1. Out of P, Q, choose the structure whose coordinates give FRET efficiency 1/(1 + (r/R0)^6) of positions 145 and 169 (r between Cβ atoms, R0 = 30 Å, to 0.05) equal to 0.85 when calculated.
2. Using the calculated result 4.3 for distance in nm of label points 7 Å out along Cα→Cβ at positions 177 and 193, pick out the matching structure from P, Q.
3. Where is percent of Cα pairs over 26 Å apart, for residues 65-184 alone largest, in which of P, Q?
4. Which structure, out of P, Q, was helix-only ellipticity at 222 nm (-39500 (n - 2.57) for each DSSP H run of 4 or more, over all residues; to 500) calculated from, if the result is -6000?
5. For which of P, Q does semi-axes √(5λ) of the Cα gyration tensor in Å, calculated from the coordinates, equal 28, 22, 18?
6. Given 1.00 as the derived value for FRET efficiency 1/(1 + (r/R0)^6) of positions 129 and 209 (r between Cβ atoms, R0 = 35 Å, to 0.05), which of the supplied structures P, Q does it correspond to?
7. Between P, Q, which one scores greatest on relative contact order in percent (Cα under 8 Å, 6 or more apart)?
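Any read-out appearing in this document is the output of simple, stated calculations on the displayed coordinates, not a laboratory observation. The model shown is predicted, which means the values in this text are computed figures rather than measured ones. Cβ atoms are built from the backbone, for glycine too; each structure is taken alone.
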Structure P
Amino acid sequence: MDTKLFVQAIVKFLSGLVMVALLLFLPAGTLAWWQAWLLIGILFIPMFIAGLIMMKKTPDLLRRRLDVREKQGEQKTVIAMSGLMFLAAFIVAGLNFRYGWIVLPSWVSIASAVVFLLSYALYAEVLRENVWLSRTVEVQENQKVVDTGLYGIVRHPMYMSTLLLFLSMPLVLGSVISFVIILAYIPIIAKRIRNEEQVLENGLEGYAEYKKRVRYKVIPFVW
């Protein structure tokens, strides 16, 4: 086992867990918020399991997923915008719980948690299909176009899964206001995809032809 990679993964996992907990519970003013605990559970338990699997079977993929250092200037802007979006959404969800601005029934949180877990399964399938997946926009050495499975339906199934994941998160927390904030993810990923496809067309052999074969980017028959 790669000890350096293991330590890096554990540090990022724990720092992410602590950050999300602080962003939720501090604005809420209490730990007695079951929707927040539900989100933390369905977010971080599968993440931990997936990390262990990648550590054992595909350490190079895990290494790429941990690397968030963008080389593209436009993508750095996208990352910053995404960070601000999540910061606002989590803080507002906590304040919504604390002050009871808009209270959703419990079944909304449960149903959204089911959608979240199904989206996580979709995310895992994308990781299985594409061993070149990276957190950054780049063309890797010996990379090939993946056009099977979900990649035969949409060109960016990873963004399809993250869109479902992110939109379900504020509803797990019971916050309609945070859901509206997370809708900003749609123009954010549209901007990311435009730049990403330019990079892939210029640097990845066969990608231009793949774009012609697979028409939709994220949502079949819609986008």
Structure Q
Amino acid sequence: MSENKTTAPPAIPAATVIVLRDAESGPKGIEVLLLRRNAKTAFHGGAWVFPGGHIDPEDHNPDAPDDMLAAARRAAVREAQEEAGLNLSKADLLYFSHWTTPLVRPKRFSTWFFVAPAGRDAVQVDGAEINAHAWMSPYEALGARQAGELELPPPTFVSLTKLSAFETVEDALAYVRGREPDIFFPKLEKVEDGYCSIYHGDAGYESSNVDEPGRRHRLWMRKGDWRYELAQEHAS
């Protein structure tokens, strides 16, 4: 699949927050808040996502209008309140990753992803744009996607895969505090039974060649089977 930079639509600035809590019952581990978008929504309608949306003009600080990270943090807090009734503190949001939609997509976003601990607020969705919510462990959500029980956009799938390594919220937050955010500008390539989304650092990223030997950083999205691959070397 070729990417045409000259005709690609601009990426709209957006922000998302991954709200975390320690499991209240059952096996030890963390849970994340997922919201189901109305099926009639143009972008990822019917998918389960983290709270988030466009960065609006009022999210910008008039004294620092070009500070996009600060504007994204304000937008993430606002969207969490509008979509889920949660009152999060900007100070609690940790910059986790940034995703830019592939050039081949008709609608594109430049999205800042944050993680934050859940407070004591009960989740309240509006029943319009968002029509359901669920607290799930990353393993539960990923397993439900593999079983065809729910739809996850690729950035949500990759984020959940990364967070599945942690047993407590504090462990996850400590990990995010101690590292640089991941930057994703995927290159989407057609493969048998689906697509491969190649990420920066993959041996095939510059050439857009999924068979290029070397390091792997990609998401395989084959029919009925998604798999995030991150490895230093790949056997040829």
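1. Numbers: P: 0.45; Q: 0.85.
For FRET efficiency 1/(1 + (r/R0)^6) of positions 145 and 169 (r between Cβ atoms, R0 = 30 Å, to 0.05), the value 0.85 is produced by structure Q.
2. Values: P: 3.0; Q: 4.3.
So the calculation was done on Q.
3. Values: P: 32; Q: 21.
Ranking P, Q on percent of Cα pairs over 26 Å apart, for residues 65-184 alone, first place is P.
4. Working: P: -24000; Q: -6000.
This value belongs to structure Q.
5. Working: P: 31, 21, 16; Q: 28, 22, 18.
It must be structure Q, since only it matches.
6. Details: P: 1.00; Q: 0.35.
Clearly, the read-out refers to P.
7. On the way: P: 27; Q: 20.
Going through P, Q one by one, relative contact order in percent (Cα under 8 Å, 6 or more apart) peaks for structure P.
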